[in-house]
Structures are given as structure tokens and as C-alpha cells.
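Presented below are the structures under discussion, each in the form of C-alpha cells.
What follows is calculated from the coordinates using simple rules that are stated; it is not laboratory data. Bear in mind that the values here come from a model prediction, so they are computed numbers and not experimental data. Cβ atoms are built from the backbone, for glycine too; each structure is taken alone.
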Structure I
Amino acid sequence: MAGPGRSGGLAKHSLTIAGHATSISLEPVFWDALKQAAAVRGVPLAALVAEIDEARTTNLCSAIRVWLFERATGPG
């Protein structure tokens, strides 16, 4: 369930990953979590998405959601 003022709809952002422009559609809560994860790691958002992209076995948007879920529920 979305928090106050948070739409459950998708927000589309364009990033350059491995030299290629790509558009990613995620719910705002996932964008917020992804930006926070990049900030905590001290890396640009595109660099974090590229890391997730390299390890993925499914579509990129799903891989980002799974990565964020595992980050939120994993140890430490």
C-alpha cells in the first residue's frame, strides 16, 4: 500500500547503462529506495542499476525490485 501522497502508478526514468540509453518504469517507492541505496553506497544511480543489470536473470525492472527486496530483508 502506498504511503501518504504516494501514487501506486509507475514512474519512468531514463538512464544510460553500459553506454546504452534505457527507460525503467518503477513505482515511486522503489525509485526512492533505489536512490537511497545508491547514496548509501556512494555511487551514481546509473552505476548501481548497471550492477543490478549485470547480475540479473529476468527483466531489469523486476531485477531491481528483487534486489531492493533482498536488500531490505537480508541480514545486516
Structure II
Amino acid sequence: MARTKNEWAAKVFALVRAGNMEAARAQIKVAPTVADVTRLQALLAELSPTPALRLLAAFVEEERALLAAPRLHRSP
């Protein structure tokens, strides 16, 4: 069964639109790929800026940078 590429981003975006920022942050911390986080950033850019949304956008950018960075150690 094939999944659409925007499925994860759309679900997290729904959390943001519902105002559940804590759940959105938790999902962003366990994001599957950098591409998914980038898709979420594009969706967030469509919303009107609020202080809470600006903080979330900064958080998303930090998490994207962490996912894109090379790993510092090998997993056991």
C-alpha cells in the first residue's frame, strides 16, 4: 500500500491548526525525514504569523537542521 508523501506533514499541520502545539512539537521531534519537515515548513508558511506560530517555525527549523546534520556517532 503506497502512502502519499505529504501524509505526515498534513497530520502535523492539522495539529497546528487545531492549536495543539505540544503534540505538534512531539511529532516534529520524531519526524521521519528531512523532506517531511521541509514539507511541513511549506504548509506552516501559508498560515498567518502569530507569536506561537513563529516559535513553532523556529523549532521546526532547528529540528530540520538536526535531521540534516551528519550523525556524530554510529548506532550500536
Structure III
Amino acid sequence: MPVYAYVLLRCSRTRLHDVLDQVRRMEGVKSASPITGRFDAVVEAEAEDLRKLAELVVGRIQAIEGVERTETLVAVG
């Protein structure tokens, strides 16, 4: 059963558009948009399980230069 999540990103101001360009090309990313508020962007993601979701967020998204912090919100319904 797939896992759906929203990943909030805080990015360095000068790298936001570069970060979004890279994230949008990743497998499992449905959308990535800049937002207002405490975070700079939100990513809608889908993975086959929690392990794959963790690989996406921790292994790939957090590794992008300019990503300062993430918070992952897993959909439960």
C-alpha cells in the first residue's frame, strides 16, 4: 500500500528555485511548490512504503545543497 506525505522544506533564500527544480525531477515527487510561512516549500510525495519515503526525504531531498531543514507529514487517511 503506497504511503503519501507532504514534506515541508526550509531552504536558503538564494537556492529555493534550484532546490525545487531538483526535487521536481525526483521519482516519487508528485509536486513541489513555494509557500509562505515558516517553511519555504511543500513537496507532495508518494512512496511504496515508509522505508522508501525515508530514502527519498533523508537520502535525496535533505542531500540537496540549500536544504536547511525538512518536516515530513505522513497522510493517515
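One of I, II, III was used to compute distance in nm of label points 7 Å out along Cα→Cβ at positions 31 and 63, and the answer was 2.7. Which one was it? Matching structure: III. Of the structures labelled I, II, III, one was used to calculate relative contact order in percent (Cα under 8 Å, 6 or more apart), giving 23. Name it. It traces back to I. Name the one structure among I, II, III that helix-only ellipticity at 222 nm (-39500 (n - 2.57) for each DSSP H run of 4 or more, over all residues; to 500) of -16500 was derived from. Structure I accounts for this read-out.
Matching task: 19 is the computed value of percent of Cα pairs over 22 Å apart. Pick the structure from I, II, III. Attributed to the structure labelled I.
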